[in-house]
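Enquirer: Presented below are the structures under discussion, each in the form of structure tokens.
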Structure P
Amino acid sequence: MDDVHSDWGDWLLRAVEGSAPEGLAVWYLGCNGFVVKASDGTTLFVDPYLGTGDPPRTVRMVPVPFDSADVREADAVLATHEHSDHVDGPSQAPILANTDAPYFAPDASLAEVEAQGWREAYDLDDDRFVEVSEGDSVEVGEVTVHVEPAHDPDAEHPVSYVVEHAGRTFFHGGDARPSEQFADIGERYDIDLGALAFGSAGRIPDKETGDPKDTQWYADENDVVEAARQLRLDRFLPTHWDMWKGLTADPTALGPHVRGFEYPRRLELLEIGDSTVV
């Protein structure tokens with residue numbers, strides 16, 4: 001497998017390590033990746049992707065924020081679904097190899113781990129990989145992670161995650177679209193900050209033929225705000241808009257869509273490397 005290389009060095013990782021959040025904090029890694037850190041020091045990585053895509057079909061438009069081999073502190077790595085920018089050996093397996101972190105993922109994501117040969121390539125035991133499904137909850141330090149449904153028509157088995165700590169709640173929806181499942185999640189949880197994938201439609205080369213193909217992998221401005229409404233988010237954090245050439249979008253355009261509804265109460269924008277307190 002190819003090694004990960006970042007022009008940023010390790011400053012972002014060291015900043016996360018040196019931080020002491022009072023409750024729950026998140027750092028946006030670009031694409032749909034996050035580091036989540038709690039006041040007890042528990043550190044989670046959700047969908048960290050450090051690859052450059054598969055040019056010319058998928059071309060990364062933001063920096064690679066760190067080298068996965070430089071991660072020294074991680075208590076768990078979570079995957080929302082099996083796509084290559086969410087389950088990627090060079091991005092995630094070195095984190096497992098350098099720490100004691102387990103890898104939580106649904107069955108289709110673990111099948112992709114097996115297909116990529118993580119265990120053999122990085123000398124990882126089977127017990128490092130934990131299958132999760134909707135309705136499960138796992139405790140990592142003082143953090144509770146609830147596994148919830150997600151509607152992503154392009155994925156085989158997507159899930160979403162509700163991360164709770166010290167009375168604060170962070171939601172990661174993967175690449176999901178609006179659904180009745182999100183409405184149910186919004187009724188059952190009081191979500192302080194929710195991350196949802198947002199992007200434009202474009203013409204992306206077909207994986208098999210290379211011919212340009214009409215492509216929409218993420219919710220557009222109307223659908224992503226509808227998902228935020230269903231989830232009853234206090235603060236809505238759009239993601240993935242920065243990532244792929246031809247599918248990028250302007251998150252500031254979501255402002256007029258958000259203003260007309262009770263939820264989400266606030267639009268929050270982060271660039272790669274930025275952090276916020278949940």
Structure Q
Amino acid sequence: MPVITKITAAKKTKGRYHIYLKRGEGEEYAFSVSEDVLVSEHLTKGKELTKTDISNLKDKDDVDKAMQKVLNYLSYRMRSETEVIRYLKDLEVAEEDITRMVKRLRELDFIDDQRFCEAFVRTKRDTAKKGPLLIEQELYQKGVSKINIEQAMKQYSEELQLEHATAMVEKKQSSYKKESLKKKQQKLMQFIIQRGYPHSIASKAVQLAEIEEDPELEWDAVDKQGEKAWRKYEKKELWERKQRVKQYLYGRGFTADKIDEWIEHKLESDE
């Protein structure tokens with residue numbers, strides 16, 4: 001039966017130990033274990049090990065290495081229980097070992113889905129300014145339960161959602177400065193909805209935001225679009241051409257008064 005002849009500390013990896021066994025007349029390196037396995041299994045020089053003992057020690061060490069990896073994985077940021085399970089499956093840890101490890105991580109307070117949810121909501125709410133619908137979607141993707149999500153989302157009041165959405169509208173409006181006021185409002189609403197806010201919040205935010213109106217820029221916009229439409233329908237009779245241009249510009253959010261003003265200006269300039 002193989003006997004432990006020597007135990008040496010690994011030089012490159014702290015907390016790891018090399019086990020050497022006597023086989024026949026010689027001595028050879030057999031396997032390595034963590035300090036936890038070394039202590040818990042009472043591995044000392046002179047201890048006899050069967051083939052089954054060696055196999056079990058290797059299995060325990062594999063689990064211990066996986067535990068160290070998952071602890072490192074958790075050290076970067078909080079994770080949901082499902083994320084931890086997926087990570088362990090990627091490491092090809094056996095199902096029964098995953099169950100035991102997750103239970104132990106819960107006992108050590110390393111994983112707690114409710115606490116994870118609440119921290120996740122605060123971060124996405126305060127740092128990224130994401131809307132509640134997008135945050136909920138991301139939490140579902142992380143495998144968190146509906147109950148945990150609903151509890152955590154109580155931190156994100158409608159008042160705060162509206163405050164964030166309104167600020168984003170005011171900041172984003174410059175991206176649409178060449179659009180008509182109506183078109184600008186539509187695009188701003190779409191932007192807020194895409195950020196994960198409900199339609200009702202997006203609508204209120206656009207109403208409350210101080211959207212700058214620049215008559216000169218709006219005239220440049222209607223002039224640019226009007227010229228485009230005027231060329232597009234140049235083969236039509238004048239009456240039909242004007243109607244088509246009106247429809248085109250109205251569809252882009254310009255008011256009837258502004259459209260009539262542009263057509264009148266266009267006709268005068270072409271005379």
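Enquirer: Compute mean count of other Cβ atoms within 10 Å over residues 26-33 for each of P, Q and report the one that scores greatest.
Expert: When mean count of other Cβ atoms within 10 Å over residues 26-33 is calculated for P, Q, structure P comes out on top.
Enquirer: Computing distance in nm of label points 7 Å out along Cα→Cβ at positions 50 and 154 gives 2.4 for which of P, Q?
Expert: Derived from the structure labelled P.
Enquirer: Here's something else I'd like to know. Taking mean projected area of the Cα convex hull in nm² for each of P, Q, which is largest?
Expert: Once mean projected area of the Cα convex hull in nm² is tallied for P, Q, the winner is Q.
Enquirer: Of the structures labelled P, Q, which one yields 18 when relative contact order in percent (Cα under 8 Å, 6 or more apart) is computed from its coordinates?
Expert: The read-out comes from structure P.
Enquirer: Using Cα extents along the principal axes in Å, for residues 178-233 alone as the calculated read-out, with 40, 22, 13 as its value, let me know the right label among P, Q.
Expert: So the calculation was done on Q.
Enquirer: Ok, one more. Can you spot which of P, Q the value -20000 was calculated from, given it is helix-only ellipticity at 222 nm (-39500 (n - 2.57) for each DSSP H run of 4 or more, over all residues; to 500)?
Expert: Attributed to the structure labelled Q.
Every number in this text was worked out from the coordinates using simple rules, so none of it is lab data. Since we're looking at a predicted model, the values are computed, not measured. Cβ atoms are built from the backbone, for glycine too; each structure is taken alone.
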